[in-house]
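Enquirer: Heads up, there are several structures right after this.
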Structure I
Amino acid sequence: MELIQAIQQQKQSDETPFVMQAYIRLTQDGHESEEADELIACCLANELKAMDKENRDFNLERYKQLIAWLPLLPEN
C-alpha cells in the first residue's frame, strides 16, 4: 500500500513527470487506473530491492527505464 501511495505522490510531483506520463500511456492502452498504479509500483519495488541488494543509492535513470518498458515487468 505504501508503494501505491508513493506512486500517487509521484504522479503529482513536478520532479517525476515520467510517472504521470507512464500512467497516462498505460491507461490509454486499456489498463485500469489501479492496474497502471500497480505496474508502476512494481518498478519502484524493483529499484528499491536493487538498492538494498547492491547497497547503493536510488538510481533514477534505472527507475525511468523500468517504467519506460511497461507493461513489461522487471524479472525480480
Structure II
Amino acid sequence: MIWYLLPMGMTEKIRLMMVKRQNISESELARRLGELPQSFNPKMKRDNFTERDMRRIADALGCTLKITFVMNDTGEEF
C-alpha cells in the first residue's frame, strides 16, 4: 500500500510538518514550545498530545489545527 494512504498518528503528522516547515528538529520544536527536549520527546514517543499541545504545536509550526468528526447524519468526514 502507498504510505500516504495509511492512517498516520499525530507524531507522524507533526514530523511531516516539521520537515515541510523549515525542516526543524524535535529539539527546536520543543524550544519553540518553551519545553525542554527531554520533556517533549516522551510525548512524541507515546504519540500522546492534549488538544492544547496540538494547538501550540500548530502555532509553532505556522499551521492551523483542524479537528473533525462531523456525521450528524451524514456529513461524514472523521
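Laboratory data are not the source of any read-out in this text; all were calculated from the coordinates shown. These numbers were taken from a predicted model, which means no experiment stands behind them. Cβ atoms are built from the backbone, for glycine too; each structure is taken alone.
Enquirer: If you work out mean count of other Cβ atoms within 10 Å over residues 45-52 for I, II, which one comes out largest? Write out the running numbers ahead of the final one.
Expert: Values: I: 14.8; II: 10.8.
The maximum falls on structure I.
Enquirer: Given that P(r) over Cα pairs in 5 Å bins from 0, in percent, derived from a single structure, equals 3, 17, 29, 28, 15, 5, 2, 0, which label among I, II identifies that structure? Mind dumping the intermediate values first?
Expert: Values: I: 3, 17, 29, 28, 15, 5, 2, 0; II: 3, 13, 24, 24, 16, 10, 6, 3, 1.
For P(r) over Cα pairs in 5 Å bins from 0, in percent, the value 3, 17, 29, 28, 15, 5, 2, 0 is produced by structure I.
Enquirer: Which structure, out of I, II, was helix-only ellipticity at 222 nm (-39500 (n - 2.57) for each DSSP H run of 4 or more, over all residues; to 500) derived from, given a value of -22500?
Expert: On the way: I: -22500; II: -14000.
Matching structure: I.
Enquirer: Matching task: 24 is the computed value of relative contact order in percent (Cα under 8 Å, 6 or more apart). Pick the structure from I, II. Write out the running numbers ahead of the final one.
Expert: Numbers: I: 30; II: 24.
Structure of origin is II.
Enquirer: Assuming 2.3 is distance in nm of label points 7 Å out along Cα→Cβ at positions 29 and 53 as calculated from a single structure, say which of I, II it is.
Expert: Numbers: I: 2.3; II: 1.1.
So the calculation was done on I.
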